[in-house]
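Chemist: Each in structure tokens, the structures are laid out below.
Rule-based calculations on the coordinates, nothing more; no lab input. Here the structure is a predicted model, which means the values were calculated and not measured. Cβ atoms are built from the backbone, for glycine too; each structure is taken alone.
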Structure P
Amino acid sequence: MRDSLANSELDPLPIRRWLRGYGPKRFKADLKAGTSVALLDIPQGMAYAAIAGLPLQFGTTCSAVSGMVGALFGSSRFTVLGPTNATAFMIFSYFAADTHLDRLLMMPLLVFLVGALLLLGSFVRVAELAQYISRAVVVAYVTGAALLIMANQLSNVLGVGLAVQMADGTTFHPRTLPGITWQLLQELPRTHWESLTIAAVTALLYALIRRFRPQWPGLVLALVLASLIGWGMRSMGLNLVTFSDAQFTWLDLMPPFPDFASPRFLSDFSRLFGLALALAFLATLESSSMAKTLASMKGQRVDVNQDMFSLGMANLSCAYLSGMPCSGSLTRSALNYASGARTPVAAFINGFLCLIGALTLGSAVAFVPKATLAVLIICVAISLIQPRNIRICLQATGSDAFTFLITLGATLMVPLHVAIFTGVGVSLMLYLRKASQPSLVEYEFNQEGNLAEAARPGVRQNPAVSIVHVEGELFFGAAELFRTQVQQACSDENLRIIILRLKNARHMDATSVMALEELVRALRADGRDLIISGVLKDIYRVLRDSGMVEVIGKENIFLSSPSNPNVATRNALKRAQQILGTEEAEVRIYFDPAKQKEP
């Protein structure tokens, strides 16, 4: 494994760099930041476990394990790993679609697959590809997930159920926004007023703390105060729904290990692989975008592949020591940054404190009203919706707006692991559509001997010769358009020679080569010829290796000259005159007299 790390340029333990010269001053700053984050992390971890439909301790132990392990292997000093809204709801969305699946039994294998995929991705450096994913996809996905989370948690606020009893006796849980909204409207007359009351009290407490004491840990204070008020309401004989059935001891913190010897392993692997791939992809996007944002505020850089390796190691650890997948948390990482973290030790301290919290808070969970936790989840979800980013996506370009709306619609209407890939697919297709439009412009030599765009396209100095300047990508997506545009340029019956100037053409591939071959054969069948000028070395290599040099003719291919970029076109014009058997006006070309004259 050490050799693999060396070949992939990954550091097996990057925290060593941060510990050089580590002293009391740094530790004090990291202790303050780690403690502040833990006060947010403990209730958030419980909330995210509730979103995923998992036992509450799964979220706290995930925060503890991933916080400590991630700090050892990441490149960013601010990143805090743990469960997140988007990944938690993706898990819920998947298992809600098939209620007979045992999510507790399948979760260890799912988390293991996520970790394995992330590790594999870090070795082959796929994290660098995340920069090619449109930000509109991420903004739309997070916005849609936040709306779904809020709608889903409203059932706990109202104290009603979302499960729909089917005619065959089975139950169905709506997982689209219209379905959840419709079911909530159906259940509205059965609202549980005690749940609604404690929810309103929790929201008021949280708003007051954020308003008058924004530096205090609002989530944990609102959770504790509302739980005490709820205990008082229950002591008065009021019926308040709590997590009384979710108490746990330290013995319950250890989830089952992934069982690779189970007869169900291959079936579960096949079923969970797509979800694991989506979770790994989303975790990479979340972590890399968040780490880059925070690092840029300090003028630093992060290694996204090293952070992907950190995510992989953290998820593998969670598969055996926690219970749900982890990702880079924006809210906790931003708090870590704002609290003055100096090194990744702050994230490690946060994880350790979360572990202490998980070991000591098991019995206290029974006092937490479900409506209270639901309100705090909604508050966190609201913070994920960023109106400015949404406005930018909708107003920047038409393709950004289309990508945003398609991704948002998919997020609200289909399983989230499908929605994220739908958005990515749409954004890539729109990108390929833009990139696959090479520009073809007719050129000519002006009176000064400079090669420039033709003043009147179609009116040529020599009606039998056309110089077509090609600019842009020539990969597979552009092949058909490239061939069509050249064929249109050949519509003039007087035209005998086409000179393709490929000086600014890039990334020719097999599809474009085949299109070029068909074009050459079609022109020759019509008594015409094709000459290529300004060929760069990488384009010539593709033509040579594919056998196109023989098809076109080596005498009809002129390489680009760095010292005088127009000389290849001059020589191509002389070759055209040779084919035509004419010696018309001298072909002049400008060159810098300070340089050696071209032969």
Structure Q
Amino acid sequence: MSFFSNWKTLLILAFLGLVLGAGGGFAYWTLADLPEIRILETYRPIESTLVYSADNKVLAEFYLERRNFVPHYEIPDRVKKAIVAIEDQRFYLHPGVDIIGILRALYKDIMARKIVEGGSTITQQLTKMLFLKPEKSIARKIKEALISLQIERRYTKDEILGMYLNQAYFGAQAYGIEAAAQAYFGKSVGQLTLGEAAMVAGLPKAPSQFSPFRSPEKAKFRRTLVLNSMLDIGFITKAEHDSANREPLPAKRFSRRYEAPYFVEFLRQQLEAKYGDKIYISGMKIYATVDLSLQKHAEAAVKHGISAMEKRVKKGVQVALIALDVRTGQIRAMVGGADFWDTQFNRATQAMRQSGSAFKPFVYAAALENGMKPEDTILDAPISFPGGRQGSVWSPRNYDGEFRGEVTLRKALALSLNVATVRLANNLGIDNIIEFAQKCGYRSKLQPYLPTALGASDVTPLDLTASYSVFATGKRLEPFSYDRVLSRDGIQLEDVIPLTKQVLPPETVDGMRGFLREVIESGTAMRAKELKRTVYGKTGTTNDFTDAWFVGFDERLVVGVWVGRDNNKPLGVKETGARAALPIWIEFMKNAQ
């Protein structure tokens, strides 16, 4: 009997040892790979990058997850209380795991015979978001509880709540409370009313189900539930409850449409090439060069110009306008087409079009560089050259079909005489003209043939406009789209210094200013005199009226306008640079003082 009893005792002890050993092994396995909580000391969520205009207005937002971090101390109490009321009423009482809440939820689930309430605290939800995989297992629940207890020991309740509110998903592509406030109400979290705060607080549980855009009745019901909880706890008064419950729900999502969309996309491509995915996740601040006031004037001028043209020609006209600071090369305005939301092809930077007579100033500037004077003469009379095919002949003609004999260089450019220009280019040598244009910053490839003197080679509006700066200041410019880049902590990552180089002497600059002023005083752009101030520029028209140009400058800006069709078909009869492009340029310049 004694032996049997001892044997039974030993068996029980052995069984208990196995259980304890297994439990200890399970506990060790569970705890062995817990994450290091201290990483939260440097916690910063994925955050959107904001782009600011030169006048410090938000142009655009780049993001993978639309999120704008806001410190916990800047989140209003009404927002914090709304979240606590609906997600974790005992948040300020428990140590990270709420045993009372778990028992209460278990009781409700048993009585309802289904899962109707969860027992996870806000701290546990934060733990799941930041540290754990979305799996359902006992091990994960144990880890969740242990991590939550550690978080509560290290951080204040407000710090934990702030981390949760910055990390949670609220639907409508909004990650974090600030992005949610912007997406649903078009305002910052600090501006949310009580009713708005309650509606947003009800979203994290099921953002799609309680969306005011998809299910307004469910959204209203959920908001009422939040407000009722706030009233029951004593967070708000009955009067505040009733007033908030009467607030209208948002009717539409506040999706930020880019200001200056062609410019923003051009900028985004440049930044992505340099910084990669960081521009979508690291909360940088980009200070762009575009002036929002000038940009709006540019867009209005383009819209009005297209409308006016399409009253006299077939629809489908496109326009590009680019405005640069004539001293630095900063892009101040950019329009790449009639409607960015219809087509994202940026004609200001991507369209390769013949420049027509807008190239001619480079021929005349090369003549000045070779010692000629504005009052020197050139013969404007019939002339022929060997054509591109064997046995063929190319005989340039003036726009009006007339010849004027001996003319000064000043008059030849002012009247945009093709024959005199080709004769001058032949005398100078087309290779020398190409080399000179490239020295001036002309980046597009120029064909080594005489028709290039009349603008037969392709160029982008940005390239042509930038190269005109040499006629204004003698300096070659490198256009750029942003001045500086800051990290989310305000550390300067990049400071862009204008790249300019003096390439023309003052006497050549004076001569070219005189030439391009004469174009306006007595030449093809006399309409520009209505500006009532000194401006300079040159028209350009290509064969069959396919492309129309005007590029010019004042003491502040160099501005280029191109008008054409994407399919390279003619604009319409007599749609010259003076008729199609110059009016758009004038309208913009009227407002660009």
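Chemist: Suppose you compute mean projected area of the Cα convex hull in nm², for residues 359-470 alone for every structure in P, Q: which one lands on 7.0?
Modeler: Q
Chemist: Now for a separate question. Determine which structure produced the value 21 for relative contact order in percent (Cα under 8 Å, 6 or more apart), calculated from the coordinates; the candidates are P, Q.
Modeler: For relative contact order in percent (Cα under 8 Å, 6 or more apart), the value 21 is produced by structure P.
Chemist: Moving on to the next point. Quick check for you: by Cα Rg over 2.2 N^0.38 Å, for residues 95-342 alone, which of P, Q is greatest?
Modeler: Q
Chemist: Once FRET efficiency 1/(1 + (r/R0)^6) of positions 351 and 575 (r between Cβ atoms, R0 = 41 Å, to 0.05) is calculated for every structure in P, Q, which label goes with the largest value?
Modeler: With respect to FRET efficiency 1/(1 + (r/R0)^6) of positions 351 and 575 (r between Cβ atoms, R0 = 41 Å, to 0.05), the highest-scoring structure among P, Q is Q.
Chemist: Supply the structure label, taken from P, Q, corresponding to helix-only ellipticity at 222 nm (-39500 (n - 2.57) for each DSSP H run of 4 or more, over all residues; to 500) with the calculated value -13000.
Modeler: The value was obtained from structure Q.
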